[in-house]
Structure I
Amino acid sequence: MTSFREAYLALPRPTLFGHRGCRGEAPENTLAAFEVAARAGADGIEIDVRPCRDGSLVVMHDPTLERTAGDRRSVAALSLGELSAVRSEGEPIPTLDETLEFCRRRGLALNVELKRDVPSRPRAVLAAARTLLRHKPGHGVVVSSFDPLMLAAFRVLAPEIPTALLLEPDSARKHGHERLARFLGLAVHPDRAMVTPERLRRWREESLRVAVWTVNEPDELRRLCRLGVDGLISDNPALARSVIDEELAGPPRLSAT
């Protein structure tokens, strides 16, 4: 059987992830958005997960339901049964299990972001590790977070599953991101504004894969493709797919080494 690491390393370059599915054309983080992303040519989807009251992981970016469902209750305060009755912009809220099964059927990679604004980070990490290890790694899976301690704990529980440290400009200055990323796993997921040829060379020297968020403009997509990043996370997978295909058919890329 293909290992989690092998499936991840076998992903196409650049791997195109639909951000929260395809949030511009369907309710974010729902099966409907994931289907739109798949039809638009995404190689995978990026999702956010957080635990509900009984510990099950559901796919939801915000700690409350207010923005997407007009409901002020927090996700952590509700049971899975109660959440099943809620509609996020008209669509059911999927569980991580349901999303993994969807990705298996559609042959999609999955980038699971562990949210840090949860009642218990250790419980969220444990739930993610247990859920992911129940599923066969037939498609690429990577677990990402802005919280390096959550990723370190996840690696103890599931060392075979690739991890990625999410980076924003402030975190790069505060934490020594190359050293952290080298310790935590195979990848960094930087904000697009951070990606320069010099930084990309440094990440390459550390043997880190680089997937960039959130890239929606054609010129920026072209720039990053030409630099040779390993992944692109976009709200508009149809546009991103057309740019990637254009670039792959064109002249050789610039080298970051």
Structure II
Amino acid sequence: MISEHERLELGRPTVLLRVDRASVCYDRIQAVWDATFTVEERSITALVGSNGAGKTAMLKGIAGILPLAGGTIDFDNRPLGALRPHDRAKTGISLVPEGRRIFRNLTVQENLEIGAYNRRARRHLRQALKEMYDLFPVLNTRKRQLAGSLSGGEQQILAIGRSLMSRPRLLMLDEPLLGLSPFMVKHVLQIIKNINAQGVTVLLVEQNVRETLRLASAAYVLETGRIILQGTAKALLDNPYVKAAYLGM
């Protein structure tokens, strides 16, 4: 078996997240069935599908918010099964939930500071804030405002910034484009692209299949809790079934 150094030398991709035959339940209702997929380090990988397909449940299973009913999840070659959600966050996994879930009655800066909850991030709080304000200038101009006074797009940017404050290796985004104007959709997609260019691996869950597949490098299609298609994002964008079912073509 080759070493990790030799693997990198050969130019082979490194798998950061490995999901193997994972099943996820909400209480007694099964939402995901035997899902198997990988996320390569420094990639943008997409899970796409219609509403209710099980995408959010899968992210919550990775984050430890929902328990697995079967299968395994490994992060950086480490099994996550025994780790609670806050311990998984310490390994470098961060989730931006659907609906943003910001603290509306706190200021923008207070929301960002809450994101730096682990010990490593707290040590570099001032530097992390500077990085967020450099990356998202709109947050700098609004830092003393209550988060609830921001527009929907600005709230989404704040939610992403708050998750980045923990300095994650894997950023999971659940429906970041939901409810945004066409202009903000393009803006948030560019933000995701910029974050990935800085070395953060992204797992993106979206109903906006066309824009997501244009952004991602690899993708999986989830329907009624099962992965039915997988491949490069470009190949899925050209797939006849994807065109008919999700692109209106």
Structure III
Amino acid sequence: MEKSMDDKRSEAPVTPAPMTRMQAAVMDERQSTFRKYQDLVIGSRKLFRFFAYECFMTFASGTGGAVGFALRKLLLPTVLGSVGKGTTVGRQITFRHPHRIRLGQQVVIDENCLLDGKGSREVSIEIGDRVFIGRNCILSVHDGYIRIGNHVNIGVNCIVQSGGPILIEDNVIMAAFCHIVSSSRITKRTDIPIIAQGTTRVGIRIGEGTWLGSGVIVVDGVTIGRHCVIGAGAVVVNDIPDYSVAVGIPARVIKSRRDESSP
């Protein structure tokens, strides 16, 4: 029997800390500013990673024109965990914990994006081949991970925020301003602030060939099936079966694509 959303969340790991790992590190008076920078931004205290990151951010990230393109192409493999052939990134791209980020072949990441690979895993963000990520997007990991398959298109100003695992399968399309977040605040108690009650982290999966319209929000614990269409502005709070068309707040299935006549 398939578990309900409440069952999934009740069984999810709970993080009870009233502050994030980043907040705790920043407020730690025992660490120097340099150590805090290494821990929060670079994710390593190895000096070669520090110098590689500084060279990339200083000389390549913000440089325009053909010179900037060439510098980013040259220096990108020195900071990331791995970079496939033909992969390019735009100006003003920012990485956090870059050695935990892996990019496949022919990946294009537009300008002003943030890829934040913080977490305890060796690989926190893994992006497949021929993926396009539009400008101003944020891919951010706290304790989970983000896995993006092949031939995925992510529109401008999208946010993919991982507390728990996020899996975006092959051939998914995300239109502009989508928000995927795999964590949820606990709110059961009223005698203490919500911020002190911790979070649950179940995870999100978006199935192969699915299209998310502009402004779609997907909350923690949701599985969207394969080859679905989620209408613009929908808020997905429950699982969506394969080949479904779903719209609204909260999103509800209005028909199956299998029922549509072939052209």
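Figure out for me which of the structures I, II, III the number 1.7 belongs to, where distance in nm of label points 7 Å out along Cα→Cβ at positions 78 and 118 was derived from the coordinates.
It was calculated from structure I.
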Worksheet entry | Top of I, II, III by volume of the Cα convex hull per residue in Å³, for residues 126-181 alone, largest first | II
Worksheet item: One of I, II, III was used to calculate relative contact order in percent (Cα under 8 Å, 6 or more apart), giving 21; which?
Response: I
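None of the figures in this text is laboratory data; all of them are computed from the coordinates on show. Nothing here was measured: the structure is a model prediction, and the numbers come from that model. Cβ atoms are built from the backbone, for glycine too; each structure is taken alone.
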